[in-house]
Structure P
Amino acid sequence: MARPFWKTKPLEEMTGTEWESLCDGCGKCCLSKLEDEDTGDIYFTSVGCRLFDAGACRCSDYENRQARVSDCVRLTPGNVRTIPWLPSTCAYRLVAEGRDLAWWHPLVSGDPDTVHRAGISVRGRVTASENDLADAEDYLDHMLAEEP
């Protein structure tokens, strides 16, 4: 049996379809994050991007997200190795580090809902949308003690 592409190909050699399939649909990258200016520490919040569909755990306008959200970060083989806020469970990060995907990843399980059933996704844990908050200080009320 052939080994899966994520075990045999570097990120840079993956097709667009392979690259996109690495996303497990957890939604963690679509949560707003806060950075401590003094220490550089990153803190997740339970605030979803204004385009984030919290029920589906997906962007509601994925194709146009960067045009509509100025600070939306497009993940690439080059930047997944340097982005400090990528979750520890992120497949892009894991593959870049030479590690395998978890049992709940849809490419392993064959089921896109496994990430939700395993409690890895943010489904049911988003408490606000960026559209709901008026001031930057409002995000502090939604700061999480640890990575979701």
Structure Q
Amino acid sequence: MDSLARREHSFVELQRKLRTKYPDASFEEIDAQLGRLRDQGLQSDARFAESYVRYRKSRGFAYHHIRSDLLGRGVSESLIEANLFEDDEDWLPMAEALVEKKLLSESDLSFGSKSHLRLQRFLDARGFPPRVTRRALDARFTR
């Protein structure tokens, strides 16, 4: 309950936390307690996925990065697909804003330059789909 009071958690996250905090407790006992929280509506993977996607998007992360994080936190594919879309219209403006922010002091805006390649790696690491990365960079770099 204490962890859920701070923020939403996935079922798997709570399992990991409780198993670490209470190593002597049996897996069945932990799962039973978590099942009760889920039945009472206090723990929900759907709510967690929704809030996590919203939070990570606000921090500048995109589809592939968020998807990977959710899978690592034990969220099911169906919940990820319900809350996260590869063709979301928010990705391009987000990528363009990040490119603008990173290019404030850059002078060489040619395609294939160090700054172009650095930004491409940055956007890839943030999880933007390749077509979004390409469009965001093509708008600022000359070929």
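Quick note: the coordinates plus some simple rules give every number you see, no bench work behind them. Quick caveat, the model's predicted, so the values are computed rather than measured. Cβ atoms are built from the backbone, for glycine too; each structure is taken alone.
Have a look at P, Q and say which one yields 1.2 for distance in nm of label points 7 Å out along Cα→Cβ at positions 92 and 132, as calculated.
On the way: P: 2.6; Q: 1.2.
The structure behind it is Q.
Quick check: -3500 is what I get for helix-only ellipticity at 222 nm (-39500 (n - 2.57) for each DSSP H run of 4 or more, over all residues; to 500), calculated from one of P, Q. Which structure matches? Could you put the intermediate results ahead of the total?
Values: P: -3500; Q: -19500.
The read-out was computed on structure P.
If mean count of other Cβ atoms within 10 Å over residues 44-51 computes to 21.1, which of P, Q did it come from? Display every interim value, and only then the final one.
Numbers: P: 21.1; Q: 18.6.
The structure behind it is P.
Quick check: 19.9 is what I get for mean count of other Cβ atoms within 10 Å over residues 60-67, calculated from one of P, Q. Which structure matches? Before the final figure, lay out the partial values.
Values: P: 12.1; Q: 19.9.
Computing mean count of other Cβ atoms within 10 Å over residues 60-67 on every structure in P, Q gives 19.9 only for Q.
Work out which structure the value 12.6 belongs to, where mean count of other Cβ atoms within 10 Å over residues 36-43 was derived from one of P, Q. Mind showing how you got there, number by number?
Details: P: 9.8; Q: 12.6.
Structure Q accounts for this read-out.
Where is relative contact order in percent (Cα under 8 Å, 6 or more apart) largest, in which of P, Q? Could the numbers behind the result be given before it?
Details: P: 33; Q: 24.
By relative contact order in percent (Cα under 8 Å, 6 or more apart), the leading structure of P, Q is P.
P, Q: which one has FRET efficiency 1/(1 + (r/R0)^6) of positions 12 and 52 (r between Cβ atoms, R0 = 30 Å, to 0.05), as calculated, at 0.60?
Details: P: 0.60; Q: 1.00.
The correct label is P.
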